Structure 1
Amino acid sequence: MIENILLGLGNVFQPLTFVLMVAGVIGGVIVGGLPGMTSSMGIILLLPLTYRLDPKVALVMLAGMYAGSMYGGSISAILLRTPGTPSASATLLDGYPLAEQGQAGKAITVATIASAAGGLFSAICLILIAPSLAKVALKFSPADYFSLAIFGLTIMASASGKNLVKGLLAGWFGLLISTVGIDPIMGVNRFTFGNPNLMSGFQLLPVLIGVFAISQVLVEVEQKTRPPRVMQELDDTLPNRQELRLVVPAIIVGCLVGTMIGVIPGTGGAIACFLAYDIARRLSKRQELWGHGALEGVAAPEAANNAVTGGALVPMLTLGIPGDVVTAVMLGALMLIGVQPGPLLFTQNAEVVYTLLTGFVIIQFVMLIVGLFSAKIAPRILSVPYNLLMPAILLFCVVGSFTLQNSLWDVKVALLFGLIGYFMKKHNYPPAPLVLGVILGPMAEEHLNRALLLNHNDWTILVRSPISLFFLILSVVSILTALFAIGNPVKKTTSKAA
């Protein structure tokens, strides 16, 4: 293995490979920072180049785009309350309040450090224990996936804050939205009202753009008078020793959760970021600050969604099974350049594989440098006058929604959910539970139906499977702890320093 790693490092630092890798990372950060431009879209834009490049060079460039775009979504989430990618949905919960406090640069720096740490951790796991992790992922049955989704849905209780009833109503509405479209098992239309555009349901990205971004634009436009603009601190963006002690545990949680979720096919960064956010919040001694500008609330989801990148490559490389949408596109790229993923990949194409793996490690350091530089530059966006910034954000939202499927329908969906998000803001309904319902609803429904079909409608399969039982127990514990926290609120500290 050592010889293969050294060979891979030598290939990565070839001038052309290194330049294209850096270009891939920078391009990924830009793509991720633009609302509506997903990681998979960025990789698809690069696919035509793979035909003319050496397979090793092409794969490292695609991996740079993948990692960079996952991180880039945090920049717009922190600055504009608009997640550039679905994987940055949880980052804005504390990132945007930090920007409102003049700490956008520090928030981006923490997101950068956490992202690099998450990616580096998952890359090391990918190199050392990829086959073992793949075997764990293969043991997941439909019942296990359903229980995992239920565990994720229990986050609604803690994501609701003090407004438990309103949070649960928002989550219920999200679950209701997720049922629109064709039933995945029976194949019948549900709540489509004869509209063919609704047969595929509501896409996640337009919903996110509407609930978080367009609603914020409507709120800003409505305000006749605005408070003085908060000056952003750009000279001291690095976290101090005390802040590092706070964020390190959250980063560790994000690394572990993101890698494990990434290994499980069909999950992805959106699920991982909310799970990591909730677990880290429960373990924090400053729970009262979460949602109001806690640096840990930025670190945990960013470490998680970047740890997903390495984790998702595990089943793709070792089994030929894509872990998420992005790795599905990368799987197609591998086949296009003549590399067949699977158990024999590490022996038949060792040079290609280890160039990708070692390149993935170097990519994290490149991303760290690019991110630290952007922390000094990106917050200047907030100095743009509102009468120019708000129309620009709205334009990006419209373009991002349209480019998802080149359809005006998605633009209409984004505008509709913008109005829904505006109503929720005006009446203090938390948006996070709604997003959780939209993300996890289809996963829970599909895998519950599959589990019951495979076991002749025997519901006991949910407790007979050890993995499923484990997640169900965690779900009960999660609900009880959330109810206990609401019934016994933590005394607020006098200091609100992040």
Structure 2
Amino acid sequence: MTIHLSIVLFLPLATGLLGAFLPRGMARWAVLAGTVAVLLYTVALLVDFDAGGGVQYVTDDEWIPDLGIRYQLGIDGLNLFMVALTAIAWVPCTLVAAFRQHDRPKLFFFNLALAETAVLGAFLAQDLALFIVFFDLMLIPFYFMIGGWGTGDRVRATTKFVIYTLAGSLLMMAAAIALGVLSTPDGGEISFSLAELQQRSVSEGTQQWIVLLFALAFFVKAPLFPLHGWVPETYRSSPIVTIALLGGVLSKVGVYGFLRIVLPIMPEGSQHWQELFIIIAVFSILYGSILAFSQDNVRLVVAYSSIAQMGFIVLGIFALEDKGAQGAVFQMLNHGLVVVPLFLIVGVIAARASGSESLSELGGMAFRAPVLATLFLIVAFATLAMPGSGNFVGEVLVLFGTFEDKLVYGLVASAGVVLTAIYMIRVFGGTMHNPPGADVESSEIDGLHLAAIAPLVAVIVALGVYPNFVVHRTEKATTASIQEAHGVGEQVATR
């Protein structure tokens, strides 16, 4: 089968541009059609992908030859399901947005389409400079969607979001340029191709500070403590579909960058900071879980729980063990599939409570809404990693990988699993079964949100039943990603 990744990459943007020239009410349907086409293309990728192969469906052309920058795209086990997550998440979010009224709808849906292309580009890029281009491009559409269609103190929210994200991006750009220049052999040509950079080398000391700069950018994007300061205002002020994509998909680009760039290219530097990054991950797990437990606003509960889940993913990555890394990759997919329907359900709940998202003002919604309650219950159980869910498999793999050499950190992180159960049961019970608030209307989920949420729930259930569909296809690439850093760790341990 012939797969052209450039079509997958630029199809959303093309439909967004097309929508700008269509009648006012048609832009949304053009963009929705584009997201569906990307999803169908992605299904073909999943069917045709060779789990035993390396990077596949490669596009490799010169872009800026004087700077050693190439237009390189490719798919392997590391990004296959990140591309799938992006395609899956964008369809229901665009569907929900298409049936809502927006000021300047052409501009809104253009930004939504541009955002999908930017995220896909970051996941597909096999050239470091190209990765940075798409990494930075993601900022633009989300800035406009939050600032232009948000609510409340959206100016402050967008300002914080831009400052944090742009600062991280500038640090990463400096680190990338330094890596490309310093790794160039005498008399050789500079290159930013990830495969080429992996064959070159820089000193351990240089790796250490470059890794740290990359980590700062990735921790902002994830986000992890203490670089999460943009989260409360941004999540409180953003449209529901925007934060669903921000928390479900965009956050994965940061942690993906560790596996794609940092660990395979700079293993000694990664090993040097292993302990610090694990501490940050564990602290994020506990900090995010405690804050999620203490919040009254439902969307902030989900926002802070995401910080905790990102902590679990980073913990699995920097355990530098095969099981931990495989669990991290699987959990990246699981978390995205859970967060998107969670935020869409928050939107449904708020619409039935006169716009309120406060737990103290909600309750009683399950009385006449058994389907809504059932969907919410399945997603809540997946979030707290009940046995039988994909999240359970992901968290078990992460913890087993951590227990190999970092037993104490793994035990402390396990407390986050307990806290997750507490705050998710609190949210579900508070919205569905507590005495109803004064302004709460108990009514069944509408057809639009059912069509958006039910397929996501079906995918969550399917991965819980057959997790090996993901693990088998990601195992080889994930193991290769951490292999060098793991080997460095073993050498240090035997000295």
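Throughout, read-outs are computed from the coordinates displayed, never taken from laboratory work. All of these numbers come straight from a predicted model, not from anything done at the bench. Cβ atoms are built from the backbone, for glycine too; each structure is taken alone.
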Q: For structures 1, 2, calculate distance in nm of label points 7 Å out along Cα→Cβ at positions 20 and 180 and state which one comes out highest.
A: 1
Q: Give the label, chosen from 1, 2, of the structure having the highest value of mean count of other Cβ atoms within 10 Å over residues 364-371.
A: 1
Q: Given a value of 23.4 for mean projected area of the Cα convex hull in nm², point me to the structure among 1, 2 it was derived from.
A: 1
(Q) By the measure relative contact order in percent (Cα under 8 Å, 6 or more apart), tell me the structure among 1, 2 with the highest figure. (A) 1
Q | Identity of the structure behind 4.9 (criterion: distance in nm of label points 7 Å out along Cα→Cβ at positions 76 and 444, calculated), options 1, 2 | A | 2
Q.
If FRET efficiency 1/(1 + (r/R0)^6) of positions 28 and 460 (r between Cβ atoms, R0 = 41 Å, to 0.05) computes to 0.35, which of 1, 2 did it come from?
A. 1
